[in-house]
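Some structures to go through are shown next.
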Structure P
Amino acid sequence: MAKAVLTISSKNYGAWSLRGWLLARFAGLDFTEVVIPPDDPAMKAEMLLLSSSMLVPSLQHGTVKVWDTLAIAEYLNEIKPKAQMLPADIKARAHCRAICGEMHSGFASLRSALPMNVKAHFPGFKVWSRAQGDIDRVIAIWTDCLKTYGGPYLFGAQPCVADAMYAPVVTRFLTYDIALEEACKTYCKRIMDLPAMKEWVAEAKQEPEDIDELEAEF
């Protein structure tokens with residue numbers, strides 16, 4: 001089968017792109033990147049949460065084209081079973097799918113109040129109440145998973161689909177200086193220390209483009 005092509009957006013602002021990119025890395029998929037500039041009108045609308053469709057990430061693998069992060073995750077789990085993208089245990093696998101679905105469809109207040117911005121840092125950032133509710137829910141999910149499966153990742157010894165889905169939230173918590181208890185701080189550090197995350201962050205910091213609407217100044 002031909003080498004895969006993953007279409008993504010900005011590495012500084014593109015939360016969904018990061019999810020898809022990490023999924024491909026965790027699966028060990030050999031792929032090349034196509035990056036859509038963040039000033040592209042359709043891409044800008046998506047990152048500003050003004051678009052109902054998710055244009056990226058999109059994976060072209062031979063004759064197969066898959067978009068939407070959960071669909072990409074399931075596809076990669078099927079073609080790369082040895083990567084164990086989903087937990088082997090049926091109960092843990094159902095739990096993993098549930099929290100991934102929750103991230104996929106929820107946390108709208110967190111997304112809008114704390115947009116992903118890898119290059120930025122806002123010490124003492126004031127979080128509004130609805131966003132705080134989303135933050136508390138994420139912390140509860142992480143705490144439960146780390147306790148249930150023993151860490152260091154959400155479902156045990158290696159990163160999986162859930163860690164890819166929540167990785168952009170890790171970057172948000174760091175950008176906006178969100179207070180965390182020790183277990184969640186350690187988890188965030190573990191995610192940021194992944195070689196794939198270090199590569200993503202380094203490349204995000206090299207991006208020259210800024211989208212004024214995504215530069216949080218409030």
Structure Q
Amino acid sequence: MATPSVEDYMKAIYRASQEAGQVSTQDIALQLAVSQPAVSKMLRRLVQMNLVEHTPYQGIELTEAGRKMAIEIVRHHRLLERYLVEALGYGWEQVHEEAERLEHHISEEFEQRIDLLMGHPQTCPHGDPIPTLEGQIAATVQTTLAQQKPGDFVIQRVSDRDAALLCYLKEQGLLPGTALKLEEREPFGGAFVVQVASKTVRIAPGAAAQIFVSETSGQ
């Protein structure tokens with residue numbers, strides 16, 4: 001049976017692979033806030049468990065068994081986030097850490113009851129896709145607002161790693177599913193100026209890099 005630490009590594013490797021393609025020990029160290037020697041030690045264990053494939057100085061890849069475990073823990077995490085927001089009244093800036101603690105300890109029956117209660121949600125509160133019970137998962141949008149030229153967009157998801165950023169985005173109405181118009185980028189690396197409904201919002205470059213968008217159809 002996998003320990004919470006092993007499951008954390010599986011999820012971190014999966015998430016890094018979705019964001020960057022090839023995964024390095026440094027990527028995992030940054031995500032989990034541990035040293036690279038600690039990552040290397042755990043990787044040797046994960047290779048023995050047939051959960052990852054890793055050659056030193058090359059990328060880390062999940063095996064089929066590793067991917068299955070990672071998808072399952074991602075499903076737990078994102079369903080819990082949805083449950084904490086909708087059923088228990090947590091703020092969306094609070095649920096990531098809470099779900100991190102709970103995801104290792106819920107049973108499959110409990111997971112399925114949450115799924116049923118929430119009406120089989122397709123995304124977590126931050127817009128990330130929730131894997132199905134069969135382990136299928138929709139593609140994750142990776143294009144950020146910071147990469148865009150002026151035009152019309154819809155927010156698909158936002159990074160859940162910074163609670164202060166999530167509070168700011170909520171205050172500004174910058175939530176998944178929100179349509180916005182990118183008017184301009186202020187000169188010399190300045191803010192991104194967007195229209196959200198009838199409001200003009202200036203978004204700092206660091207925040208714009210944490211907002212993932214798709215172009216409005218027909219643009």
Structure R
Amino acid sequence: MSFPRKPPADFTYDPPNDPLDIIYKDNYFIVLSKPAELLSVSGRKQEHKDCLETRVQQEYPQARIVHRLDMSTSGLMIMALDADTHRNLGLQFERRKTEKIYIARVWGHVKENKGHIDLPLICDWPNRPLQMVDHENGKPSQTDWEVISRENGVTRIALYPITGRTHQLRVHMAEIGHPILGDDFYAHEQAFRAESRLQLHAHKLMVYHPDGGAKIWFESPCSF
């Protein structure tokens with residue numbers, strides 16, 4: 001099979017039925033840990049309507065999504081509980097005021113202990129939602145990374161996205177020869193079959209509280 005894979009037209013959506021994992025809530029926003037294989041927002045098809053946003057809105061009808069995670073990525077997401085907070089947090093993400101730390105397990109032993117990836121990305125339109133590196137037309141995309149540990153041909157790594165492009169971490173790691181294990185789009189066959197789920201987790205998130213501007217960190221333990 002060639003890589004990256006073309007998304008199947010007959011994709012079957014079978015999200016987990018985990019209860020909401022609420023990390024934090026106040027009068028302004030709610031922070032949750034999304035399980036892997038649950039959409040952040042609804043898809044176009046009726047069978048893709050179940051998502052984190054609609055589940056949260058069953059308990060908090062005013063909740064609005066601020067940012068997204070890939071369906072297969074687990075971890076921290078924040079939702080605003082009023083329009084002003086939604087605008088405030090949205091601008092923080094847009095202007096790169098937030099800080100995010102992901103944990104991933106990648107194929108092979110990464111030689112260096114830390115590094116920086118600067119590869120512009122663009123949508124591979126005929127194969128959307130796949131992304132690809134395009135040095136002429138791609139949008140600037142940067143990721144810092146640092147090795148946590150190495151074991152049995154696998155490296156556990158912390159990823160610090162500077163930009164927030166679609167599939168950025170997945171494409172960047174694959175492009176430097178260390179695809180994320182279980183990645184059904186960008187990993188080679190061995191790395192894809194090494195794990196039953198994508199080994200990518202949104203571990204920590206920092207935002208400035210919309211009421212007063214205090215810097216506040218949230219954390220979701222990594223399950224792999």
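Computing helix-only ellipticity at 222 nm (-39500 (n - 2.57) for each DSSP H run of 4 or more, over all residues; to 500) across structures P, Q, R gives -13000 for structure Q. Comparing P, Q, R, where is mean projected area of the Cα convex hull in nm² highest? Largest calculated value belongs to Q. Given that distance in nm of label points 7 Å out along Cα→Cβ at positions 148 and 180, derived from a single structure, equals 1.3, which label among P, Q, R identifies that structure? Of the options listed, only R reproduces it. If Rg and Dmax of the Cα atoms in Å, for residues 84-139 alone computes to 14.6, 41, which of P, Q, R did it come from? Label of the source structure: P.
Among the shown structures P, Q, R, from which was the value 15 of relative contact order in percent (Cα under 8 Å, 6 or more apart) calculated? For relative contact order in percent (Cα under 8 Å, 6 or more apart), the value 15 is produced by structure Q.
No lab work stands behind these numbers, since they all come straight from the coordinates. On a predicted model such as this, the values are computed, not experimentally measured, just so you know. Cβ atoms are built from the backbone, for glycine too; each structure is taken alone.
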